[in-house]
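Chemist: As structure tokens, here come the structures.
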Structure I
Amino acid sequence: MVDNSDYYVSVLHNERDGYQDNTPNEGQGIVANFGHVFNPKLETRFFVRYREETLTQGNTLTKYQLKHDPKSNNVPTGRRKDGSTLLGSKTTYTFDDNARLEVGLGYNNYPLYNGWRYSATPQDWRSKDISLTLRYLRTGDTFLGLPSDSSLTFSSTRAYLADVKSHARGSGTRLQETNYTGSRDTVFSLGNELQLGERTWLSSGLSFIDIKRKAQIEYTTGTNTSEFPNGVEYTEHDIAPRLGLRYQLTPEFELFGNVSRSIDPPVTWQLGSTGTPYIRDVRPQKGNTVEFGIRGGHGIFDGSLTVYRSWIQKELLSVVVRQASATQDQLVATSNGSKTIHQGLEAGLNALLWEGRNGDSVTLRQAYTFNDFHYRDDATFGDNQLPSLPRQVYQAELQYRQDSGFYAQLNARAASSYYVDFANTLSAPSYTVWGAKVGYEAPGKKWEVFLDARNLTNERYATAANTAYDARGNDSANFYPGDAINVTTGVAFRF
């Protein structure tokens, strides 16, 4: 801290050999911010993030390969980021009545060289966007004689230069160029929290959303024999209301419920890039959600439980229509699906199992998620489950910590089986992965040293999966292998 200023700088370099064959990764970057208080009413903060990376990924495997040859990598793929840059600022002005105005500006430059090492048709991606955010907040007001807090927010992000170009490796012949410049997202939101009574709060909001998507194939050597055009441009206007209620059941427990509408537009490359000589007219996903739950704590316990159900229209669904090979890249297509349901529950429970007089403690943290995402009477797939998402996930961490700074923990993550194709004929195996971590954190958290061991039982499992259309029950290459037993050590310094 210097007078009314403060700063933060973090420099990172990382290297990884990779579990699968021929999958080394390397990166370096810097994250920094600088803040200054001009006077009690005006303050600002600038931030910058710069990152370079070279990434090599392994191909997907069959379930047989997961168990017997998990390091196999016959078709590696590579990506290179020659320098992604994020610049931004946030300035806050406080008025005499304690209302605040926040002004945010952002610039993002995200270049990507996809397929830089192995692909027969590498692609140069350029993505530059600018953003503006304005937020006005009022607290301590009254409405109809009731305590009221309100906010007005305007945000807009525009792609002022965005395109992708592919060429043939070796000859450098240009194959295709697709332009996305001009796409944008603009949102104006109103929010309010009203205290109805001593124990009851009503929160409400309304968002006005303006979405523009523009994708045009400027040049291609391919021939479009599909029903899709070589360019798509549209503007959509939507409204997303929300209404929530909180009730303080007891001093320790709170009940809550929310009803909301969500609008999720596709990212530009989901309309098409360089893999096909056409563009898909993919529209925003829309959903209506109801959720309710309870949170709080008593004695040694604290936690939360939430149950929700969403009715989704035009869900953005992606499918692998062509696996990567030595001569062709993987091809993924995104389209709007028929009506779907997302429902489930999320639960968390923490417990302070023991606490010594000197501050030593033993704690147990747990989290459980149940996911039921499925079609609603789809013409082809009926009520099938949506693929590539575990139905159940459980995580736990048991930690012993000394007041002096030493700590040791045992952790676990378990995931149930799930389908990897829309036809529900092929599933990923369930798994449980154990880990342990020991370390020492110096007083004041000025430095830390740790040793982190993962997958102690050397479980061979799929950490993620492709999404296939119909695997017909065949054991096909759709699974990404999780890392084998591994140990990471590190030292962190904080100045």
Structure II
Amino acid sequence: MYALTAKGMKYMDEYAVRAGIPSVVLMENAAKAIAEETSRRIPDRSANILVLAGHGDNGGDAVAAARWLAQMGYEHIDVHFAGKIAKASDEFKHQMSVLANSHPEVGIHGLRGVERNVLNAKYDCILDGMFGIGLNKSLDDDNIRLVNYINSKSGYKIAVDIPSGLNATSGLIMGESIRADLTITFGSYKTGMFFGAGRECCGEVKVVDIGFIPSGYANVSDKLTVLDRAFLDATVEEALVPRVENGHKGTFGTVGVIISSNGMLGAGMLAAKAAYRAGCGLVKIFCPSKYTGFFNVSIPEAVAVPYKPDDVLGAFEQFSQGVDAILIGPGLREDSVGRLLVKQILAGDTPAVFDAGALNLIAKNLKSLRKRKCPCVITPHLGEMARLCGEDINILARRRIGYTKKFCEKFDVSMVVKSDVSLIALRDSGHGQKLYINTVGNSGLATAGSGDVLAGVIASLIAQGNPLDAALMYGVMLHGKAAESFAQDGDARRKMMAGDIIDNIF
């Protein structure tokens, strides 16, 4: 299943029409699907239903759905026109004419002005078809008031394709947005359903097939493959290197975690524990000699390898030869030693995961990333990604797909941009860049140390012999699965700590 931008969905619609599927057929399929899903949620044929229709094709879908509901035996349907007659599309006019001629018992209101008596009535279900995925500017004051009023009303709210007022690409609220209980969307998820306020506004999302042609997706460059629990459960066993029963600690790889002086030691400890829980055979911690006692006590399973400030490079060269993957960044201090270690890792040939402080150092010298020799992945959150791109975080958040895609291409590096829903970009590798959006996990992941745990999991999977891209993608999903395993409800999510994530990996 894909998530597409508004531009991508427009292409899929045009692709189907060029292939010979009339737009009226797509609209009819959409309307029937809306009616069928509505009837599953509101089975009582005597329920009072309000259909809000704008002047575009989204309104046409809603009007056609009202006709289908009438054909299914619903007795009390009111359609309120919430658009502008002068802007009414031909499809909308056609659907309104068919409805009026075929089902005169359906109330049609608002064509000659606002009829507040209809809007003020009590409804069991409100179908929102005012604005569709083409909305790219803020609603005017009248529509904002209308949306706020609809949100204040009781009744089960169903959005047609996208909640009115929600940007289908970015998830931004364009002035105000309908808060739907259910969004019935056509063909694919919309990227805005995952970003920004998307999940808050959409409620449950049901993707329905209305006849788009699958081959068209090959031409949509910014499509996101949706990673969910079903995808993880169905593919993880085949995607990751199996664990053999006759192995030893060397069989399952060694992760090297880099700690700098005066860094946040707890971050490194969380990463090391996560690496063990994710299955590696050994963790070595490269740290200033003054910290070896701390790590020997706090995580005795790990091997603390000390270094002295005057011999960092010599000690690191020997250390790097004994590990299968390096993790640098969690708790890393952005000082001269940190810069030196980042530079050495980039110039080496040991696979690496760059996170947190290491990414901030790289952001100050992107040439080193472009000229690197080591195979690596990076794991920035939105703020770190903004620094890597030299962009304001608010602008980057609105255009994260484009920025992530371009950064991945420019620096030939696979990456996850961490947020409440994470975006993954896998580098070209001769097979075309691939973009993913991870939906596995919950709000419990929004806790200090969660990113350190994720970095440890990814490094562990790399050390075990998994390809970097597979380690990155499945590391993100396994991290999310651990959160789901620990926290099934809101109270558990509220109290989740990074250690709880570690304890539930796999």
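Bear in mind these aren't lab numbers, they're just calculated from the coordinates by the rules spelled out. Because the structure is predicted, anything quoted here is derived from the model rather than measured. Cβ atoms are built from the backbone, for glycine too; each structure is taken alone.
Chemist: Work out which structure the value 8 belongs to, where relative contact order in percent (Cα under 8 Å, 6 or more apart) was derived from one of I, II.
Modeler: On the way: I: 8; II: 12.
Label of the originating structure: I.
Chemist: Can you say which of I, II returns 26.6, 88 when Rg and Dmax of the Cα atoms in Å is computed?
Modeler: Numbers: I: 25.7, 76; II: 26.6, 88.
Working through the options, I get structure II.
Chemist: Can you tell which of I, II yields 17.4 when mean count of other Cβ atoms within 10 Å over residues 259-266 is derived from it?
Modeler: Details: I: 17.4; II: 20.2.
The read-out was computed on structure I.
Chemist: Given a value of -12500 for helix-only ellipticity at 222 nm (-39500 (n - 2.57) for each DSSP H run of 4 or more, over all residues; to 500), point me to the structure among I, II it was derived from. Intermediate results must be reported in sequence, preceding the final value.
Modeler: Numbers: I: -500; II: -12500.
It must be structure II, since only it matches.
Chemist: On to the next question. Here distance in nm of label points 7 Å out along Cα→Cβ at positions 27 and 59 was calculated and came to 1.2; which of the structures I, II was it taken from?
Modeler: Details: I: 2.5; II: 1.2.
Comparing all candidates, it corresponds to II.
Chemist: Hey, mean count of other Cβ atoms within 10 Å over residues 171-178 derived from one of I, II reads 22.0; which structure? Each step should come with its number before you reach the end.
Modeler: Values: I: 15.4; II: 22.0.
Clearly, the read-out refers to II.
Chemist: Ranked by distance in nm of label points 7 Å out along Cα→Cβ at positions 147 and 243, which of I, II sits at the highest value?
Modeler: On the way: I: 2.4; II: 4.8.
By distance in nm of label points 7 Å out along Cα→Cβ at positions 147 and 243, the leading structure of I, II is II.
Chemist: Here's another thing I want to ask about it. When mean count of other Cβ atoms within 10 Å over residues 139-146 is calculated, the result is 10.8; to which of the structures I, II does this value belong?
Modeler: Values: I: 10.8; II: 14.9.
Corresponding structure: I.
Chemist: Right, another one. If Kirkwood radius over Cα pairs in Å, for residues 107-330 alone comes out at 21.2 when worked out from the coordinates, which of I, II was used?
Modeler: The read-out was computed on structure I.
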